[in-house]
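We did not get these values from a lab; they are worked out from the coordinates using the rules stated. Quantities reported herein were computed from a predicted structural model and do not represent experimental measurements.
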Structure P
């Protein structure tokens, strides 16, 4: 996986300036879309979704249930959901 090749990637994903940079780029890319279509919140993951991690099918469709289970805490934080 990518994070094993670049050990600093996990730390880099948590840096505020990286988040702000991506937020700015996303904002500029979506400047011509309606406000309800714009990305409001996002999370940076250290590992991309992959077939090997069973997060994607061989036809590269997202396996939502697997992603929801593995990234439950991250998603809950985005939506301020209690983890009970």
Structure Q
């Protein structure tokens, strides 16, 4: 049990969500590397490369924003 936390199961769930998101970010970084390699080898044109890169970057940004919310909730849970 987490000491001093009013709802430890909620905190545990939030931490697990954060770990899942970390793995998603790692997968997206791998995709970005693949996209870059495909572009360098000439398999992707510049327009398609830029679109795919932007999609990946936006997905990472959304995950990081979600993680920020999770961290804020964790802080609130710990200090209540």
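Can you spot which of P, Q the value 50 was calculated from, given it is relative contact order in percent (Cα under 8 Å, 6 or more apart)?
Structure Q accounts for this read-out.
Which of P, Q yields -30500 for helix-only ellipticity at 222 nm (-39500 (n - 2.57) for each DSSP H run of 4 or more, over all residues; to 500), as computed?
Clearly, the read-out refers to Q.
Can you rank P, Q by mean projected area of the Cα convex hull in nm² and just name the one with the largest value?
P
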